[in-house]
1. Of structures P, Q, which gives 20.4 when mean count of other Cβ atoms within 10 Å over residues 120-127 is computed from the coordinates?
2. Looking just at relative contact order in percent (Cα under 8 Å, 6 or more apart), which of the labels P, Q belongs to the structure with the highest value?
3. One of P, Q was used to compute percent of Cα pairs over 32 Å apart, and the answer was 19. Which one was it?
4. Hey, mean projected area of the Cα convex hull in nm², for residues 40-191 alone derived from one of P, Q reads 13.0; which structure?
5. If Cα Rg over 2.2 N^0.38 Å, for residues 200-239 alone computes to 1.75, which of P, Q did it come from?
6. Which one of P, Q has FRET efficiency 1/(1 + (r/R0)^6) of positions 32 and 152 (r between Cβ atoms, R0 = 30 Å, to 0.05), as calculated from the coordinates, equal to 0.55?
7. If helix-only ellipticity at 222 nm (-39500 (n - 2.57) for each DSSP H run of 4 or more, over all residues; to 500) is computed to be -8000, which of P, Q is the source?
8. If distance in nm of label points 7 Å out along Cα→Cβ at positions 88 and 224 is calculated from each of P, Q, which structure is the one that comes out at 2.8?
Structure P
Amino acid sequence: MSTTPASTEIKDEIEDVQNIADQRKIAIDKVGIKDIKHPVKVSDRTTGEQHTIANFNMYVNLPHQFKGTHMSRFVEILNQHEREITVKSFREMLGQMTERLDAESGYIEMNFPYFVNKEAPVSKVKSLMDYDVTFIGEITGTKTMMTVKVIVPVTSLCPCSKNISDYGAHNQRSHVTLTVRVDSFVWIEDLIDLVEKEASCEIFGLLKRPDEKFVTERAYDNPKFVEDMVRDIAARLNDDSRITAYTVESENFESIHNHSAYALITKGFD
């Protein structure tokens, strides 16, 4: 009778195909998992923390001599943090991932909805506004880079339309996408505030009639081309020592055309 445990026999019989040598000698830049959801906790400037659900993409490089990577280890790393994924632990996950998968470089992208409780300008009624936020972490050797991307919806009013019209001016909702590389802590709300202050007017989840009058007139008094929007935001970013690189994009969903107006400025990215 065999004294070897059955579990050991099964383990010995199952071949680890990922570790088989690959003869094609072609390295892979990114290999891993996409679109896996996980609960996360992120810092909130008002309440201290906010719980949300994030969508993760996790990749490492694969040297030419290996046939495959260990996909299950990505999920194991994610679940080791349970619900306590913060900006700090997000950075730590990069190191854990490359170490456990014997990789030279790694990449994690964490996309999630972030909510801000905003107060209407006149009535002071409060309502939640959602913003699309992404944390991107990259590691190569001992070098780690953290990037934050936030999409901020705003109002833009056309200066040309205002100038040539006897009354009124066309305006539209715009999406400003701000991507920044940081070397110190930055609140998500800081980036949102920066963008909203440079728009014709910010957007709110709930407005009463006095508020509607206020935001309509605010936009009319503060017209901006798409070019104005990205230049004004870039000027603010140039004065912020926490920001080491940035890309600012604005897409204006035109109300009198069947196309969008678009502008982009980038600085500091390789």
Structure Q
Amino acid sequence: MNESRAVGVFDSGVGGLSVLREIHARLPGQALIYLADSAHVPYGEKSPEFIRERCRRIAAFLLEKGACALVLACNTATAAAIADLRAAYPQLPIVGMEPALKPAVQATRSGVVGVLATTGTLRSAKFAALLEQVGRDVKVVMQPCPGLVERIEAGELASAETRALLAALVAPLLAAGCDTLILGCTHYPFIRPLLEDMLPASVSLVDTGAAVARRLQGLLAERGLLAGEAGEAGVRFWSSGEPRRMSAVLPLLWGHAARVDFFAG
């Protein structure tokens, strides 16, 4: 794989694959390196200091592997560490995530928006600032989702246990009158079919993977870093956890099997 113009994408686990697939669909000629920090998943329960240290190590590794840009495919990591990484690498295109509050506010008809996210994202100063900026004219109901990331990491996208957990998490949002739900963690698009099955048709789901891919494309184009469109570039996978565990869920979450190397950082 030619990694001279690779984009490094990382998350606490396999959730960022939902963003990776949007990037790959939009930029099929761009080499990609994906790192799952699965030894430390989920980030949502970790301290900001711990997350910043992990992000610094991962960014350094991806740059050593030839990455010309970074995508923090994790809302919690973005909230805790993107300012730190941008200060450390001011010339590097760095794209992060944030819950899709602005499009949700524009889409709601009831004036009530629900947010499914990790505890770390909902407690972050970045989310508080976003809420203050665009959430004043609607009621925003926030629902932390402990345990949900772990279900998705295990590939349990439609098990009875996952359905029961999700139903309990969604119930207060529906009771509050939410007609728009934000998937505020990159893991959650993988359970979108399950959500759609249990929600009324009047409830819309919003996430930001496609918007991140568009933003990345624009930054790469501005800096002359876009790869050519001839053929489909390779994707390389790394995990700080047990590579076999990630390999087992790749066919389900990525669409086909692939080699996963071990990141010891």
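1. The correct label is Q.
2. On the way: P: 14; Q: 29.
Going through P, Q one by one, relative contact order in percent (Cα under 8 Å, 6 or more apart) is largest in Q.
3. Numbers: P: 40; Q: 19.
This figure was derived from Q.
4. The read-out comes from structure P.
5. Comparing all candidates, it corresponds to Q.
6. Working: P: 0.55; Q: 0.90.
This figure was derived from P.
7. Checking each candidate, the match is P.
8. Working through the options, I get structure Q.
All of the numbers you see were taken from the coordinates with simple rules; none came from a lab. Not measured: the values here are computed from a predicted model. Cβ atoms are built from the backbone, for glycine too; each structure is taken alone.
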